[in-house]
Structure P
């Protein structure tokens, strides 16, 4: 009867998160597990459909527009906290910081 299609739900959920509230793979996996989605399905969908770096870049760009008048060190501190709470890992976070603040 196609009443429950976990794959379609996961696809929809990941698309909505990428558009409106970008989060890291860790946070997305936790949300989907809380909704009762099978672990293998989550891992496969995250590997195929989620570009964590791009999601972090989007989230950073949005927040940095808001924080543009703050000193650079405060912007960095806020960005690290914000992206960390969104479930992004340190290597991704470091790469985004280097890109945004033009460090070698």
Structure Q
């Protein structure tokens, strides 16, 4: 994980994941320049149109949230709160008790 965060291009990832990261990097940096060749390259690595659509959607949602958080001044939760939330989601899921 740390190697991917530092530099996905030199991280020990399978070619399929490298292709997805390259595609998403272009979505982040130059979304108005995505061309058929970019999609075809990701498809050739084994990604379906649905998977690419999902990746674009997740990327766009996180970009939106990051801009919203930065602009509104919302503060990040402390590390302990992230751990507690992760544990709750892992053990109880997203539904409230009895939901």
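Figure out for me which of the structures P, Q the number 19, 11, 6 belongs to, where semi-axes √(5λ) of the Cα gyration tensor in Å, for residues 50-89 alone was derived from the coordinates.
Working: P: 19, 11, 6; Q: 24, 18, 5.
Source structure: P.
If relative contact order in percent (Cα under 8 Å, 6 or more apart) is calculated from each of P, Q, which structure is the one that comes out at 19? Derived from Q, not from the others.
Largest in mean count of other Cβ atoms within 10 Å over residues 26-33 among the labelled structures P, Q is structure P. Supply the structure label, taken from P, Q, corresponding to mean count of other Cβ atoms within 10 Å over residues 10-17 with the calculated value 15.4. Only structure P yields this read-out.
FYI, it's all coordinate maths here, none of it is from the lab. Just so it is clear, the structure is predicted and the values come from calculations on it, not from any experiment. Cβ atoms are built from the backbone, for glycine too; each structure is taken alone.
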